[in-house]
Structure I
Amino acid sequence: MEVKTMYERTMSKALGKNAMAKSLAYFVFREIIEDVHVKYNISQKEMKSMNKKAVNRAAAFLECMGDEEVIGSLVALLSLETTGWDNPKETDDTKGFIALAKESAEQLRSIKGKTNDEIYSRIQNGGMTT
């Protein structure tokens, strides 16, 4: 049985359909709805239900991305509901997420091609910086 490296395990898990759907739902929805949860005293049960719905919708959207015509049709249909919305803008919030993702990606790149023993040795000898 082949042992996967830490890099391979991390990437396999991160790029899985479930992890991607949950991450997309969290990124787009969770922190925003948390403010509403506090302000309007939404119950934990209701929050859980909304989070599940967001994850399910994120998974469906990601599923459509594998087929250009399907995702194009979905976006065209959903765009009918968003014609009056402002276009997206980069904010301090989104810049922070992107900066964190880039920092994490650099750490991942630093272990790509390394064996688990090499990685553990680097950790024990002072960290993962390149």
Structure II
Amino acid sequence: MNKINQNEILERFENPQQKEDYTINITVPEFTCLCPKTGQPDFATLYIKYIPKDFCLELKSLKLYIVSFRNVGAFHESVANQICNDLSKTINPQLLTLKAQFNVRGGIHTSIKVQYRNKEWKDSNHLL
């Protein structure tokens, strides 16, 4: 994968509701990267679900971060893990799940699910 320093694009802001756990769901319907073998575009819908701790994702920076993959050659598995890792490093959530559903190519549909979990977090509000 052609890794560029995309995580520098991501911004965060202080979680305005730190007393209680809650879930944030984000859908990105227009994710694009390039197949590293053929150079053809791969399209996916990303489903991001996270329980913030101290910080939340700033959405405009997330959009710019997602667009930065448009010309990057990446295997589905690699790009899904990179996005989960970059988001987790930026906001250090209690829990973050990324599901990447790639459009059918060559008759094959790929869906990747990656999760980060703070080892000290307990799901006391039964959000999972």
Structure III
Amino acid sequence: MAHRTDPAAVVVDQENLIQGVAKHFLQKLYGVEGMPWGTKFSELEELAVQIGQAVSRSLMDQALANQAQTLPEGAETCGVCGAAVRSGPPPEPRALTTTVGPVGWEQPKRYCPTCRAAFFPSGPKLGD
């Protein structure tokens, strides 16, 4: 069963970490003295948006890659004949376009030598 989280609750729970990451980025970009006087707000806003989107894409890429490598129970059994399956051909690249840009992962494949079915392991679908 998929674990569901409340995004707003996660943000509240991780506020200290988020503040620390923001501080880290500011110090990396501007040094300990901070953002120079006269920096346009629109430049700061664009920087924040770009960093936020990059962090979001990285979070999704890592989560999807990990999920693809951790097959659900029952994924080693053929859905057609019930026989044990083998790893199939090399994983297939998958990609989605999200609101923060493209994300991707390698989708594992399985093969049933009994009924010769080739398929992606089933389990909770993305979005379920």
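A value of 14.4 was computed for mean count of other Cβ atoms within 10 Å over residues 32-39; which of I, II, III is the source structure? Value 14.4 for mean count of other Cβ atoms within 10 Å over residues 32-39 corresponds to II out of I, II, III.
So distance in nm of label points 7 Å out along Cα→Cβ at positions 104 and 120, computed for just one structure, reads 1.5; which one of I, II, III is that? Walk me through the intermediate numbers first.
On the way: I: 2.5; II: 4.8; III: 1.5.
Among I, II, III, the structure yielding 1.5 for distance in nm of label points 7 Å out along Cα→Cβ at positions 104 and 120 is III.
Here mean projected area of the Cα convex hull in nm², for residues 48-111 alone was calculated and came to 4.6; which of the structures I, II, III was it taken from? Present the calculation step by step, with values, prior to reporting the outcome.
On the way: I: 7.0; II: 4.6; III: 5.0.
Computing mean projected area of the Cα convex hull in nm², for residues 48-111 alone on every structure in I, II, III gives 4.6 only for II.
Which structure, out of I, II, III, was mean projected area of the Cα convex hull in nm² calculated from, if the result is 12.4? Label of the originating structure: I.
Distance in nm of label points 7 Å out along Cα→Cβ at positions 40 and 88 was computed and gave 5.1; which structure, I, II, III, did it come from?
III
A value of 32 for relative contact order in percent (Cα under 8 Å, 6 or more apart), calculated from one of I, II, III, originates in structure I. I, II, III: which one has helix-only ellipticity at 222 nm (-39500 (n - 2.57) for each DSSP H run of 4 or more, over all residues; to 500), as calculated, at -22000? Value -22000 for helix-only ellipticity at 222 nm (-39500 (n - 2.57) for each DSSP H run of 4 or more, over all residues; to 500) corresponds to I out of I, II, III.
Every number in this text was worked out from the coordinates using simple rules, so none of it is lab data. Because the structure is a prediction, the values reported are computed rather than measured. Cβ atoms are built from the backbone, for glycine too; each structure is taken alone.
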